[in-house]
Every structure is written in structure tokens, then in C-alpha cells.
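In the part that follows, the structures are each spelled out as C-alpha cells.
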Structure 1
Amino acid sequence: MSRTPTTEQAYIAFARQHLTIWEGNGGQPPMIGLSSLQLQETSDAVDAAEAAYAAALAARDASKAATQAKDNALAALQAVIGGDIDTIDAFAKATKNPNVWVLAQIPAPKDPSERPAPPAPTDLRAVVDSDGSVNLSFKVATGGGATYLVQRLVTPLEGAPNAYEFLGFANDNKTFTDNAVPEGVKSVGYRVAARLATGPMSSWSQTLIIPFGSQDNGPLGSIAPANPEDQKAAG
């Protein structure tokens, strides 16, 4: 059995507590063989460790916030650019003028039949961080040029699950972090779909369910996706 804690936070707390004891807690230091110089060195080391640990936590939180802000901004940009391209496509088709795409300097859309919809993502996994955020990962076999849409399903403590809500786009590494998990819920679920730049979209993956609180849901599980028509409407 270790004589000192093994985790960083617990170790620093142990050091602070025992420094107070060894310094005499406002009175006479106990006769334990430590010199005043050693106690001063210990005090300086504890102060430095506490400051560095706090700075590391703040930096991690700032990094998470910055990453989420980047993901949100990129998702918003993708939605706007996608809308612009849809408008250009509609104008070119309405005017029957293929030169519109030349003027816009974008390729004309391919016939969707030229490339089938990608397969649905699989192997969804999730890790719940200490701050309550959920780190989601998945696998999907596409030929590239795909974006990955993420939806969340929230089940309140009482009643039926809410409707699926769109959270954003996963990154190219096929991971997504949900930093806004609701509190006081029975469970949350996540599902992912792949959409090609040319338009075809996969069916939704199975929904990965993450139970919270004391309940009979058991460990992480999954439920089958809805029928394809429901999935397209939900997307």
C-alpha cells in the first residue's frame, strides 16, 4: 500500500495537509527531525505545485472552450457555405446555364447516382470526462469528402425521450465533444450520419446510450436507428 496518494490532486492536498502538521499548525513544530530549511523548501514546493496545477486546469478548460468555439464556428461556416452553394446550384438549374458554376468557380454538382450514399457510421464509443463532457468517437468507411453529423437524444428522469437534436459536425478524426450535456437526466444518446459533399447521406448509426444516475439501464448500450424515412426527416 502506498504511503502517499497516487493521483496528482490528492498528492498536492496530502502535501499541504502534512506541511501544516509539520510546521506545527500555528504552534511549536513537532520533533520529527525536519529543519526549518527543509520546511521552507517543502513550503515553496507545495506553493509551486498548487499554482502549476491550477494553471494546468485553467489551460485545459480554456483549450476545451477554444476547441468548442472553433467547432461551432466551423459548423456555422459549413452551413452558410452549403446554403450558398445550394442557391448557386438552384440558380444554374433554373436558368439552365452551366456557366453559372464557371462564374462561381465551383464544380457543377455530380449526378447523385454517380456515387452511392456512404455506409452508416459504426462502433460508437464515448468517454465521460470529469467535467461532465462526453467525448464521442466512431468509425465509418467512406472514400473521403464526407462530413459527419451528430445528434443527441435526451431522456429526462421522468417520461419519454425527447426528440433528437442536431449538435454539430464531428471533426475529420471522427470524434466529437459534447460540452453541454444536460444535468439531471436519465440518459443521453448519440447517433452519427455521414454525408458526402455531393449530397448523398448515410442512414443514422445506432444510438449509443449513456445512462446517468442510479437506474436499471445498465452500462453503455445502443438502440437501432429509426427507419430510413424517419432518419432523413430527422436529419
Structure 2
Amino acid sequence: MSVLNHRLISRRYFFPIVQPLLDPWMVDVPGARLACARYVFDPAAPTVLHFHGNGEVVDDYLPWLPALMAEVGANLVLAEYRGYGGSTGEPRLAEMLSDGPAIFDALGLPPEKVIAFGRSLGSLYAMNLAAARPGLAGLIIESGIADVLERLLLQITPEALGVTLAQLAAAVTTHLNPRTWLARHHGPSLFLHTSHDALVPAQHARCLHEWAREPKRRVIFAHGDHNSIFETNRDAYGRALREFLEAT
């Protein structure tokens, strides 16, 4: 796993922004404190644990995502990454896999009351959580990543990491494998993507949907792109979330 925590990967693939929250919900993990946000609208309702994309922070989702979740009948936790927002520590691709389960554990809720939601980079941490904590009520993936090795090779070579392509591929297969994660998730899944996503093509959503267990649903929006998927498709997006939450 050490190659996946290489500092060169962190420099090329993470874009941490420092933007502290006024009243964060802090979660302690080995080597860092994560400045998350927690909203409880109805103690009896399920809680959505959301992992944002790269180049974003929790504050980017305020106040609109809490308002949307309250509208569709769910509580919300916005997870923050190491070095992002008001969190301490430094982002490391594989090291952060343990942070999602730590945030989940800090909630003190049974798995059947929690839905993992990951956008873009956050899809990896949401899918990993669904595999690490069996029995989650559901999994929502927006603009998700199916082929991690492909994403790494876009901007970095194995030689720069001091390994061969076969060694890097083996590390990804072992530690960052969406297909394996989805096989371990037995609850319902929802995959949201746009057909015009130039950063993470819609083929990723098709692969993730194919690998997921039933019940599952894939929604490919005809409009918008990687960063405008919600704003461009607000009504249809909200409807898909509501239908999914009502069915879980």
C-alpha cells in the first residue's frame, strides 16, 4: 500500500483547500483531526455520510446540501479529508481509506441507518466504506471512478514512483478496487453521472452499475458536466435522491 501513499501522488492528485468551518464536528483519526459537519433533522431518519470531490471542501456544500437532505428526509454528515477545510494532517490516497470507517464509527449509528454518498474522488471512500462496514442502508455514487489505475496513469508514471507498472497495478487491485468493494455491498445502490462528463467519462458509471449487486439504478443525465451535474439537473437529481431514499 505504501506506493499509493507516495508524496508524488498526493501532490499530483490532491488539491487541499484550507477553509475552516465555524462549528465543525471533529473526528479523531490516526495522525489527524477531521473537521466534518453533522446535521440531524430527524433522529429517526437515515443519515447520509457524504464524501466530496477533489478540489472541494465541506463548506462548498453549505447550505444547499443540508437543505436538500432535509427536503428529501435524511440527516447528513459531510466528511472532510486530511488537510482540507479545517482538518489537520496531509492527504494520502490509501491511508485515508481508514478515515471513512472512523467517521462512521464516531456516528454511533447501526449500519442500516447510514447511507454512503461519494462524489468523484469521494466515490472511492464511499464504496470502501460500504465494503468495510457491511449492512449499510444504501450507496449513492455521483460521477464515480471505476478504473483507479487509469486515473493515476493520466498524470504519473510508475517509474516516478519507483515501481513497475505491474507493481502499481497490483497495489491498486489490492487496495483501491471498486469492483471488489461493490461486491461486498449488499444494499441498494444509485449511480448518478452525466453523459458529457469530460473528467470522468460516463463509462465509469456503466462499469460501476454493472459490478453492483441488485437492487441498483443508474441515472445518466443528458445535460451538465462533471462540475455542474447538480445545478444543471437540480429537479431530476433531487427526484432521483428522493426516490432512492424512500425505497431504502
Structure 3
Amino acid sequence: MKILLTNDDGLYAPGINRLYQVLKEKHTVYMVAPEREMSATGHAITLHKPLRVKEVELEAGIARAVNGTPSDCVKLALEAILPTPPDLVISGINSGPNLGNDVFYSGTVSAAVEGFFLGYPALAVSLVLEDDFRDFSFGAYYINELLSRNGSKIVDGKYLLNINFPPIPGEEVKGTKITRLSKRNYSNIFDQRIDPRGQKYYWMTGSIEEKEEKESDTLAIKEGFVSVTPLCVDLTNHQEIPELRKMEW
């Protein structure tokens, strides 16, 4: 299988490099990723400066660094860089969760969505971090095994999947649950500070409020399961269309 691999943590992040090392044993992998961390950039694209691509030799192999966003990387790779179209786009493995409302802010998920926009099946892959747990090996081997078992079904079905791994060793993972997005809200606090020149600036802090509802991604992670959530990109509220059509406009 030919795979386009990207992320939002940057070219040198451990998650994408571990996944690259594992996937290249069985697949042809093209790695095109941001040259620096671009977390929480959402679906931003670059319009007002040139995009530059640089070949970089990593331990896992040759990759291409882009001075743009995750969505830039996918658009550029699929429409200008790759010698042949891939079968699948994979974004990750991200350092940190992409659960619930996170998908609207996430550069990881947006990169996968961009691939989906352009007609390719796509996976967004993330590892929940807790107590400095940063072992990406299980996630990398899980994705490799997933492609061995279900790769053709994912490609043929044109799936867009958001996959999150719990912050525990692989031998403790209880299995996989097919989930829905949870309601994960942020209570933001803007801490006002003063810089060395006496100017005000703000630093966003706060906490996360999670509703661990039945069949949600958040609950699956808490219970020690891998969460797999199928996503769609149609934001239309179809139920409201009939009532809106009755109004005078």
C-alpha cells in the first residue's frame, strides 16, 4: 500500500517517526510534514507566503519538511509532490488526545480531513498522554496490523477515522471500541501577565470538562480501550431544513 504520512507535531516528533519506522516495513511511505510544531492550527492553509519543501534524512528514511500547516502538507503532497497518488492518508501519531470537540481545533485531524476532501481515505491517529507516558510503539504496530486486516476495506469504503490510544502499555489495552465524539468543553482562563518591557500579554490556561457518555470516545479511553470514531465532513443540520423552508426569507 502507498501511504502519505503527515502530522501537526512536526517532522522530528517521536510519534510520526515511530509510525514511519513500522509502516515502511510493509508499505511504501511518503512522509511530508511541517518543519516545526503546528499543533491546534485547525484547518488553516497558507495564502500569503511561499511554501518551501526541503528533503530531510531521518533515522527512518527520507522525509520532506514543509514551512506550512498540516493541511498545506497534505494539499502540497497530493497535488504537487508525490510521484503517484497514495492509497491512504495517515496523520499522526499525535502527542496528546484528539477527542470530542478537539477535532475542530486539531491540526492532526484537519490533515486527515484535507486528504478526505481530496478523495482519499484517511486516518487521524493520536496517543493520550498521562503521567509522562509517551510510548508510541503499540500505536504504530496497531495501525500496521489494522492495515493488514482491514486496509482494503478502509480504502474501498473511503473511511475517515479518528483513532485514539489510551495512555497505558499495549499489553494492558482491553481492545477496540467503535465510538462517537464526546462533549469535551474547555473552561478557558486568560492569565494576564507583564513582559520585561512592561507590556501586557495573555496566556491561555484552564481545564477540560468531559462528559463520559455511553459509547463516547472519552469513556472508551478511560476504560482502557482504543477509540475508533468514524467522522464525516457534512456540517449541514439536515433536520432543520424543512422548518427553515417554511419561514419567510
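Some observations on this one:
- When mean projected area of the Cα convex hull in nm² is calculated for each of structures 1, 2, 3, structure 1 comes out greatest.
- Test item: helix-only ellipticity at 222 nm (-39500 (n - 2.57) for each DSSP H run of 4 or more, over all residues; to 500) calculated as -10000, pick one of 1, 2, 3: 2
- Value 1.00, calculated as Rg/Rh (Cα atoms, Kirkwood Rh), for residues 58-105 alone, assigned to which of 1, 2, 3: 3
Read-outs throughout are calculated quantities, based only on the coordinates presented, and are distinct from any laboratory measurement. Fair warning: this is a prediction, and the values are worked out from it, not measured in the lab.
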